[in-house]
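Nothing in this text is a laboratory measurement; each read-out follows from the coordinates by a stated rule. Note that this is a predicted model, so its numbers are computed, not measured. Cβ atoms are built from the backbone, for glycine too; each structure is taken alone.
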Structure I
Amino acid sequence: MNRAAVLYRPKEPLQLVDRELPRPGPGEVTVRIEACGLGLADWHVAMLDALPLVPLVPGCEAVGRVEGTNRRVGITPLATSCGSCAACSAGRPHRCPAATWHGFSRNGALCERGNFAEQHLVSLPDDGDAAELAVLMGSGQAALAAVRAAGPCEKLGVFGLGGVGHLVAQLAGREVYAYEPDPERLMLAKGQLTGSVALDAAIVCVPSAQAIQKAFSLLKPGGRLVLAASSPTGRIDLSLSALTAREVTVVGTHLGGREVIDELLQRRPKPVVTRKPLSEAPSLLYALRDGGFLGRLVFTP
């Protein structure tokens, strides 16, 4: 038996099915999944009008064991890259024009077993909670990349304390001003400060035009606006005259190079996870839209 949660058509519910797993192809290994995270970005992918691959197994951050060796590995959003373009040569394969992505253009890890390209698998220590490590492979990368993009500053604001935002608050290395309408989520940013203060930098971790505008309004002249969340249909609406007059820098971040993962494994932030069995994945995909989970939703076979 090899159960997997499968999206057969865009905008339809996931189906939990038993699938025969073929032998791994060239450069691939078979991985037994220990834990797989799912977030709002996965819901946005499922709601697209068309996808590059269907049927599709979602899930772009996971931990598992390579069959035959029992080596523990992390599965990141990045599945493959060309290895020879300027981005790959500079250690930024996530910017590769030919990159493929788990849970989008290549099957993800919301399953019991899967075949994965070994190119960007991350070797992991045997110790550590599988669910927490799985979150670091995707959300953790995004959070640390955003903190790096914000740069050194005295007053840092974090907008949205979901799967990425609550890790930004941990990785910032300083007190942060947290902006989150849900009081329970707000408590995830321990030691957070609140109040409409002038910020040196703001990291927006939710694909919300309102959150972006709020963050922008609180930035000091010369401040830095870091966008760490995306949506296929999301748009921003900021005044060009205000952007130029106040000399605000707008930066988009996604993931990071291998050094980001190495730093995460050294620092080991502790994600808040909501654990569910794989069997409940079909009924919970749409719940992601409503943000009904603290931290990151993680499934285990």
Structure II
Amino acid sequence: MEIFIPALLFAAGLCVIIYGGDKFVSAASYIAKALGVSEVVIGATVVSLGTTLPEIMVSTISAARCEGEIAVSNAIGSIIFNTGVIAAISLIFASGNVERRSIYWRAAMFFSGLSGLFFLSLNGVVSRRDGGVLLIMFALYAALSVIGDAPVRRNVKARREKIDLKILSINIAAMVFGAAFIFFGAHLMVGNAVLIAEALGVSERIIGITIVAMGTSLPELVTTVTSLLKGHRDLSIGNIIGANIMNILSVIGLSAAVSPLIVKRAALTVDMPTAGLFMAALLVPPLFTKRTFRAQGVILILFYIAYVALFIV
């Protein structure tokens, strides 16, 4: 009975997230087409910002409560789960050609952010000043997302007269509505997931890297599955890449700005290198071949199983 009510609320939160994810993806896809923006770009910016809201909320609240280890493990664990499970699903069921121009600089941004976080954390703490550095990098990422694709801007200018502003406004409102459902559904779900984990006597790092990370990554999972069902494969890949960048730069950056974060040795020696390895397995092949492969998805799933078996269980 002690776990029954939290489990029931957890399931209710999941249903709210699924509903919100469907509305969010449909609206984002329309906006991408209306503005002439590729689905990779819209997925790596607007969609990933919406689906990263739960991570931002959970990590910031954890930092404010002086539970910085949960904040860090939630962000890094979300990257690992996003890539090792969610991206893997997308690759297995819908691999193919990708828009390399929109990926290569984001790959550089991700690995720069992860490397920066690693070196800033060597003393065992991500300070407020370190958080400020990460937030500056996030501002740079946001600026590049807006101005970094000249062909897209030219395409927008060419299509401006064809846009129905009324329908566009309705879809923007629907996207905000969907994001709100994702946010509140994740809040309901994650809060009760933590109660369940604590009742079972799980450590703070394990809570953050597994059940909290998986819980806050559910919007990415729902968005990816919904995108695949609706035939928007590039939207799902862009969402994962953008969400992983935001997990480092905005989630950890904002949390550290609220309160310094404790980084345990396992996060430095196991979790961060694992996140980098997973993202390399996702990004390197399309950077050289301009396409993704089902084999990548299989490899990522196997990587994730090995990670859980060796370092979590």
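Of the structures I, II, report the one carrying the highest value of Rg/Rh (Cα atoms, Kirkwood Rh), for residues 175-238 alone.
Values: I: 0.96; II: 1.08.
When Rg/Rh (Cα atoms, Kirkwood Rh), for residues 175-238 alone is computed for each of I, II, structure II gives the biggest number.
Taking FRET efficiency 1/(1 + (r/R0)^6) of positions 127 and 207 (r between Cβ atoms, R0 = 35 Å, to 0.05) as the quantity of interest, name the structure among I, II where it is greatest.
Values: I: 0.50; II: 0.90.
With respect to FRET efficiency 1/(1 + (r/R0)^6) of positions 127 and 207 (r between Cβ atoms, R0 = 35 Å, to 0.05), the highest-scoring structure among I, II is II.
Going by relative contact order in percent (Cα under 8 Å, 6 or more apart), which of structures I, II comes out largest? Walk me through the intermediate numbers first.
On the way: I: 21; II: 46.
Top value of relative contact order in percent (Cα under 8 Å, 6 or more apart) goes to structure II.
If mean count of other Cβ atoms within 10 Å over residues 23-30 is calculated from each of I, II, which structure is the one that comes out at 23.5? Let's see the in-between values first.
Working: I: 12.4; II: 23.5.
Structure of origin is II.
Can you spot which of I, II the value 24.4 was calculated from, given it is mean count of other Cβ atoms within 10 Å over residues 103-110? Intermediate values should be presented prior to the final figure.
Working: I: 24.4; II: 18.2.
Considering all the candidates, the number was obtained from I.
Matching task: -23000 is the computed value of helix-only ellipticity at 222 nm (-39500 (n - 2.57) for each DSSP H run of 4 or more, over all residues; to 500). Pick the structure from I, II.
Details: I: -5500; II: -23000.
It was calculated from structure II.
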